[in-house]
Structure P
Amino acid sequence: MSALALVMDSLPVLLQGALLTLKFAVLSMAFGLVIGIVVALMGISHAPILKAVARVYVSIMRGTPLLVQIFVVYYGLPSVGIALEPTPAGVLTLSLNVGAYLSESMRGAILGIARGQWMAAYSLGLTPIQTLRYIVGPQALRLAVPSLSNSLISLIKDTSLVSVITVTELLRTAQEIIAATYQPLPLYLAVAVIYWILSTGLSVLQRVLERRLSLPGRH
């Protein structure tokens with residue numbers, strides 16, 4: 001079988017793996033965003049203990065390889081009585097990892113909002129939580145769109161690492177086909193093209209969102 005014929009025959013299966021990769025990334029991004037917002041709020045709070053916890057968490061997650069984190073969650077946690085299936089373990093690890101990066105993006109975006117916005121909200125009788133929810137939060141999310149989009153694009157590629165714990169995303173799917181056909185080059189090239197298409201599509205979406213959500217004077 002020629003390389004092109006092999007790729008065409010394998011394409012439906014690879015696309016199924018790509019769909020799982022996309023779902024995996026979006027799910028991890030959603031959980032990671034929640035984690036990131038919580039950690040960002042801890043980082044800008046006036047409570048020293050919350051600030052310290054946020055800093056330690058971000059330092060650990062950004063200072064250790066994602067692959068090591070996956071091994072710790074999937075192979076290490078069972079030793080303390082916490083056993084997870086491959087997919088939940090992968091989603092948890094990716095969420096915790098991307099959450100650390102998103103927290104710094106959100107913290108910077110929140111701090112980037114002029115202090116006068118807070119003071120004006122307080123003068124209207126809004127509480128700090130209401131100010132964050134209705135005034136500062138929406139503006140901070142707009143400012144953070146480029147960083148959030150870049151994190152999602154990186155996450156798409158990082159999902160390939162969960163193949164080491166047998167999650168059948170795009171790369172794992174290709175590896176299973178290669179094990180049966182012994183033709184790695186065309187299949188790995190096909191995988192690379194699919195990752196590139198996903199990343200490029202998200203980049204286009206990012207630019208559209210930036211234009212639609214840009215603040216006045218920030219075009």
Structure Q
Amino acid sequence: MKKTHLTVILAAIFCCAVMSLIDGVIRPGYAVKSAIKIALFLGIPVLLAVKDRDLAALSLFHFPKKGLLAAFGLGAGIYGVILGGYFLVRPFFDFSGIAGKLTQNAGVTRENFLYVSLYISFVNSLLEEFFFRGFLFTNLKTKGKLFANLFSAAVFAAYHVAMMTGWFSPVLFVLVMAGLTVGGMLFNGLNDRFGGICVSWLVHMCANFAINTIGFILL
């Protein structure tokens with residue numbers, strides 16, 4: 001394994017482990033948690049890029065014109081699938097505890113939900129695409145696309161475990177984690193197809209719109 005591959009893998013594990021500690025144990029307010037996440041998911045890749053010239057370029061914000069239609073088409077489809085899936089399984093699963101967990105663990109309330117949801121949709125989605133796709137997947141592709149795809153998607157899903165612990169029943173939790181893994185692989189494919197993170201960012205944004213819509217219903 002090249003030094004850059006090991007560096008990227010260890011950086012990803014470190015950042016996600018710290019965020020798991022923040023989300024699952026320390027549980028600061030949402031603003032503090034977001035600042036820490038920005039420092040990790042943006043700061044560490046930039047520092048490594050400066051230090052190690054072997055790492056892939058982080059300038060991945062090229063937006064291909066042909067990708068616009070694909071982004072909005074896929075985004076609308078994913079929005080419909082997530083929202084439709086919620087209404088489909090709602091009679092069979094208890095979602096009543098999610099609102100309380102959001103308030104208890106992250107300080108998200110009905111009063112600040114609009115601001116948090118806008119941040120999650122526009123900024124947080126871009127930050128995650130930059131880290132998991134622009135930094136992790138892109139740099140690991142030189143080791144092999146299959147490994148890069150599976151590893152980055154698995155880490156992307158695992159990163160959400162701490163923040164979602166206690167939200168769902170065990171069965172639904174497994175389904176959500178599987179959905180996040182598949183979503184990560186889809187975002188990786190878009191990154192690979194269009195040579196940047198902009199298309200996957202727009203699709204990710206639409207997925208977050210759907211999740212925020214569900215959150216608004218629950219709150």
Structure R
Amino acid sequence: MDGIIIVNKPDGMTSHDIVTHVRRKFKMKRVGHAGTLDPLATGVLIVLLGKATKLFSKFVALDKAYQATMVLGTETTSADIDGKVIGHKPYQHIARKQVEDVFEKFIGDIEQIPPMVSAVKMAGQKLYHLARRGIEVKRKPRQVCIKRLEIEAFNPPEVKFYLECSKGTYVRQLADDAGKALGCGACISQIQRTKVGAFSIEDAVDIKDLNESHIRRWED
């Protein structure tokens with residue numbers, strides 16, 4: 001079987017877990033995914049089957065869209081709610097307009113430093129493997145492009161926002177950087193990837209419902 005599946009990844013599973021599930025479901029080895037989602041994150045994950053695995057670079061290069069929630073006043077080691085809390089700061093004085101002004105500064109081409117809990121490789125090792133051993137290394141900033149960044153709901157300490165961005169953008173790092181710019185710190189409590197290129201969450205199948213009818217034939 002050659003093709004792609006648009007999966008709606010659930011909370012708690014890794015992208016690799018999804019690949020393993022698909023391999024077992026269809027009894028095939030050549031399965032991969034295009035664009036890692038954190039265990040905390042849900043939403044659109046493109047799974048590649050058979051010859052379509054050769055198209056990894058094409059799919060991973062597509063722009064992404066997310067809906068996410070950041071929590072003002074809380075900083076963690078991983079920049080998300082699952083990490084160890086390293087600081088609490090007052091956030092009650094932060095107004096919606098302040099967050100909007102900070103978000104405006106991030107729109108366009110920006111540089112991000114990949115978080116230590118990311119899958120970026122340095123010296124042949126993924127950063128999150130080093131992070132698990134308590135090792136932190138210096139990371140080079142990467143250029144990404146933020147195309148839209150808008151508040152959808154402002155209920156402090158929670159700020160729900162919508163993001164459209166280029167490949168390689170770390171949503172958790174964006175929240176961490178925005179929190180620092182606001183002076184109160186912030187971390188992510190929820191992320192849903194709603195779109196990858198032309199594929200939206202409405203196209204995605206829940207992993208429990210997956211069957212051969214969901215395989216889209218794909219040739220390039």
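One of P, Q, R was used to compute helix-only ellipticity at 222 nm (-39500 (n - 2.57) for each DSSP H run of 4 or more, over all residues; to 500), and the answer was -21000. Which one was it? It was calculated from structure Q.
Upon calculation of distance in nm of label points 7 Å out along Cα→Cβ at positions 48 and 160 from the atomic coordinates, which of the structures P, Q, R produces 3.4? Corresponding structure: R. For which of the structures P, Q, R does the calculation of FRET efficiency 1/(1 + (r/R0)^6) of positions 40 and 192 (r between Cβ atoms, R0 = 25 Å, to 0.05) return 1.00? Clearly, the read-out refers to R.
Bear in mind that the values in this text are calculations on the coordinates, not laboratory data. Everything numeric here is computed off the predicted structure, so don't read it as measured data. Cβ atoms are built from the backbone, for glycine too; each structure is taken alone.
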